[in-house]
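Readers should treat all values here as calculations from the given coordinates under stated rules, not as data from a laboratory. Everything numeric here is computed off the predicted structure, so don't read it as measured data. Cβ atoms are built from the backbone, for glycine too; each structure is taken alone.
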Structure I
Amino acid sequence: MISHLTSIRELAFIVGDAFIKAERTAVLSGGGAAEVYAPSVYQSQDLDFILSFGGGAAHVIEQLGFSYKSGMYRHPDTIFTLEFPPGPLAIGEDYGIKPVRLTDEQSGQQLDIISPTDCVRDRLAWYLFGNRADFSALSQAVAIAKNLGGQIDYDKIRSWGKDERVEERLAHFLVRVGQAI
């Protein structure tokens, strides 16, 4: 099932499907979500799943061959790792994140993941909220937004930027994707 040929996107669906079958909600976020939505734009080496239940993830992913080592879960047949950052699922001060469920057309496996708009906001958070602007995160957000086209809710991003009081920095993103400030 998991081999050295398994892509990070395939791994995301394998792991996500295992959680869904176990009737647990584990939402892919971070660079792994960016990788799923725009694989040619961002290359991640790990998958970050936010759990919406207590009790940890070990019993689900150990069945897939993962074991816990050095702060993350590793599998002997892949370089990609799994991490489970503490929840709740949030972007900045927005805790109302609603995941979407994707189905892989080839495998039929399912994955709970942040929405395309929230994926862009997640990448933007690294640019907007740090002491030093992370311009690679800005570039990722721009590339993902361009790749996903009409799936991005720019009004939601503008409103979020206003609520977070980061409109000035957010304007850099909006200009780069051809949106009104």
Structure II
Amino acid sequence: MYSRFINEIVDLLRKIQICRGDCTIDDLNAAFEEMVNLFRNARQNRNKCFFIGNGGSAAIAMHMTTDFMKNGGVRTVSLFDPSILTCLGNDFGYENVFSKSVEMIADENDLLVAISSSGNSTNIINAINIARQKKTKVITLSGFAADNGIRRLGDLNLYVPKNDYGMVESVHNMLLQQIVDELKNSI
């Protein structure tokens, strides 16, 4: 069982697709470096970085909010305070809990990292659309269907071709953690 899991993770890491708009980047090393550079630029320019997600992806987003601040030196802002989530959900609907925060506090050249295994969460799509209007940079991490709702909405879009929450979330978490380590090593 362990060997099967390791082999599947390695296979998925090889099958990841990173794209800009409709164009898949063939050189994953260059694409990954470009992703790291979005965070380096945010750190260097003192832009804010927001991570969003639901369920397991929310747990990854909260974890990364902490790690990118503490270990990566990036100015992160958590959008997961229970009073904010419940206030915005109550007043504007759950589909707008992230977009309202992005609308109120994100600035041009800040960075939004949208994590959604399915890529079809309305509240994530709405937040990305507001971020794009505000000229906030966007990175998406998704999985499941190749035509999911967020796969082509960001400046860079990382897609894991698997229809399995555990595997998609594991890969998203591993890759974000590797970016944190790259940032930490370049401080």
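Tabulated data
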| quantity | calculated |
| --- | --- |
| Computed 0.35 for FRET efficiency 1/(1 + (r/R0)^6) of positions 62 and 142 (r between Cβ atoms, R0 = 35 Å, to 0.05) - originating structure among I, II | I |
| Among I, II, structure where relative contact order in percent (Cα under 8 Å, 6 or more apart) as derived comes to 25 | II |
| Structure responsible for 68, with percent of Cα pairs over 15 Å apart, for residues 38-109 alone calculated and labels I, II on offer | I |
| Read-out distance in nm of label points 7 Å out along Cα→Cβ at positions 70 and 94, computed value 3.5, structure in I, II | I |
| Parent structure of the calculated result 2.1, given that distance in nm of label points 7 Å out along Cα→Cβ at positions 78 and 102 is the read-out and I, II the choices | II |
| Answer label among I, II for the case where mean count of other Cβ atoms within 10 Å over residues 118-125, calculated from the coordinates, equals 21.4 | II |
| Distance in nm of label points 7 Å out along Cα→Cβ at positions 46 and 166 - structure with the largest value, from I, II | II |
| For helix-only ellipticity at 222 nm (-39500 (n - 2.57) for each DSSP H run of 4 or more, over all residues; to 500) computed as -12000, the structure of I, II it came from | I |
| Kirkwood radius over Cα pairs in Å - highest-scoring structure of I, II | I |
